[in-house]
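Take a look at the structures below.
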Structure I
Amino acid sequence: MLLDTERAAAILQDADELVDCYRQARVHHPQLLVSVQAQRRYHPAFWRIRELIAEITEATNCPVTSFQSFHSDGQWRMPDELVDLSYHGFERGYGKGAHSGYHFFDIVPWLLSAGETAGKELDTVDIHAFVTRPADLLRQLGIRDHERLFPGFATRNPYSESELGAATHRFGEVDAFLSMAYKSAGQTMTLGSISLVHNGFSQRGSLTPAHARLYKGNGRVRHESHTIEQGPFQAIHLHSLQTLSDGPLDADPHALGGDAHIEVHVFRNNRYQRAWKKYARLGFDDLTTPADTGLALPTQESSRRRAMQEFLAYLCGRRSREEMASELTSHRRGSALMAGAYLSMAQQWNGGLPVATLDFRTSPHTAPAPCPTRMGAAL
């Protein structure tokens, strides 16, 4: 259960141990490579944002000063499904943060690093988590509400409100809003938030799910946004706002609400620097980029393919280790954010302080622990 502070803290400890084992294994097997399929690192919209951040940092020495990320996947679970459907469920003490949250715990520091310079490296992070759990969900829309919304629900549902409350008491988070302060030598460099939502806009309209596992399909809709401020010099907004296609009337999948909608808005202070363009909008076609294997489309599906293609290119000797976008050793900061989120949740659950502070350096400056034999063998 991640409501236990020791288990929550162990997320980062385990990540550090895995990297130590990986490095030790490479002593004997120099070509060994572990790559993580964090697909947003392979997405051309995020490539472009990273370049934009680096351009302003080079010109001004200003880091990213604030960052807001939001993701909603519209997963509407009926009250009885909270208990009966365990696939990507909440019964093990975790939820949205572990279901899909790592992609955002990963991409935020990956982008922040483009704004770091000598003397402005981020070394710690404070994290405060606010969450809703199934008990809160049942207060928002309870059994009686669902009986009114779906006439067949009363017949199907075997649980009373008290039974559902008891069954879900120690369940994990449905939604998590996380506030962060990223620091360098004790000074706050960047304020940020990562907001992760299951209970958001959905297009599920039936009582009976179309797929037994529920997590995929069943009206899940991705709404994602990132807002980045770089002091007085630059603001970047990424939006991916979808609905589900109802057929031929949805002529343009790239338009707002389309299945493949994405756009990036870039604002720059051209009164400080006249050569800067004060506003630019980058749409789907603008973000489509030439890649080794053809065009890199700004979609999650295309990005997942590129992650696999990159790994295969390494195996075939066509790409070096230094060119890999998502090697295991580059994932410590994402692990720190995930650990901090769950540590904050666990501390509050157990009556402790709401803020968790973690080491945010890219690698801990401590001697590696001896690698367990079984883990070394697995690598």
Structure II
Amino acid sequence: MKKIGFIPLRKNSKGILGKNKRKMVGRPLFTWVLGEAIHSNLDIVYVYTDDDAIISFIEKEYHYTNKIKALKRSIASATDTASTESAMIELAEKLSYNFDVFCLLQATSPFTKAKDIDSCLNEILKGKDSALTVVNTHRFVWNEDGTPVNYDPTKRPRRQDFKGLLIENGAVYTCTKEVLLKHKNRLGTHTGIVKMPEESLHEIDSEQDWIVVENLLMERQKRNKQPAEITHLVLDVDGVFTNGTISYTKDGEHTKDFDMRDGMGLEILRQFGVEVMVMTSEQSQLVAKRMKKLQIAQVFLGVKDKYTLLQSLAKKQKFSLNNVAYVGDDVNDMTNICSVGWSLAPNNAMTEIKQLADVVLSKNSGAGAIREACEFIINYNKRF
């Protein structure tokens, strides 16, 4: 059974300018659901967009997986008045309906997890012709004429005795190929229901919505942390290994300064069996040469979606994010800072990172911060 995912993205958005590409907890908004789709049971995920920048981003960023494909959608399917179904049918026809299950994933639903996607797929396997995600809300609903919809005001129920209402949260919709062919719709006539947390009901239509959702996401990531023995140390480069500055020559080449004490700290740390990884958004030969000198084998350059890559490495190499210590200094490290077992920030990191980190080091980046982090890990691991 071939199961395909579909993430429709439009270049222009009315409520929030550039919403899909704007950083939510340090990551482009659309990568939250895309990253989860990678780790779901979908066989392939199509990002369908009229934005060339997003297509380029995906082609460069997710080279380590063959599960993601970006395709250009037509102008007609990307207008303000075009329905999502029109884009779904357009893609299905491009694929000659070469799939068994179609899964619509909304980029504006960053609370979606791989398990939610898989639960919807499982509803199809159980015999449903479609499925969708909902939230069980315990709010009392009224009509405009002043009549109640879902309870008797004279017998107001206690919350624990009230079943509430199931409301679509717009996150995940699945259907069989036959439903799409027959009804030209995301839902059929025998629909399965998958419940998601109430926080996933939040929509992102204004700046205030953005702030609320971002804070809820950060709290969710931190809530799921369970500190354990540290087996992996993941390091950013600029602002962690270096002081964050770059020197340019007249020919345009630049230099970076590294602290030799950090290198010794990493050498000692590896003697205690801790794997060291480097993950940076920059494509730098200087960094590659320095890491080779430090004998760090796992070096990942040009990474914009660090969280999805870290999840993929953890899955492939069979370690948990709870076993990871991460050192970062800026917003593109934010999701990892919120998600790993232990997060550390140099003393001169950005304020928003220091507010989220578990440990703020006394040393600045490029001036012994990594050495201090290594000493922290060694001392912390002694309890195990």
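Every read-out reported here was derived from the displayed coordinates using simple, explicitly stated rules and does not represent laboratory data. The model shown is predicted, which means the values in this text are computed figures rather than measured ones. Cβ atoms are built from the backbone, for glycine too; each structure is taken alone.
A few remarks follow.
- Per distance in nm of label points 7 Å out along Cα→Cβ at positions 255 and 327, the highest-valued of structures I, II: I
- At a computed 1.00 (FRET efficiency 1/(1 + (r/R0)^6) of positions 127 and 335 (r between Cβ atoms, R0 = 41 Å, to 0.05)), which of I, II: I
- Largest in FRET efficiency 1/(1 + (r/R0)^6) of positions 87 and 351 (r between Cβ atoms, R0 = 41 Å, to 0.05) among the labelled structures I, II is structure I.
- For semi-axes √(5λ) of the Cα gyration tensor in Å computed as 42, 25, 20, the structure of I, II it came from: II
- Relative contact order in percent (Cα under 8 Å, 6 or more apart) from the coordinates reads 15; which among I, II: II
- Label whose coordinates, when distance in nm of label points 7 Å out along Cα→Cβ at positions 7 and 159 is calculated, return 1.8 (choices I, II): I
- If FRET efficiency 1/(1 + (r/R0)^6) of positions 71 and 239 (r between Cβ atoms, R0 = 41 Å, to 0.05) is computed and equals 0.70, the structure in I, II: II
- Look at distance in nm of label points 7 Å out along Cα→Cβ at positions 119 and 271 for each of I, II: the largest one is in II.
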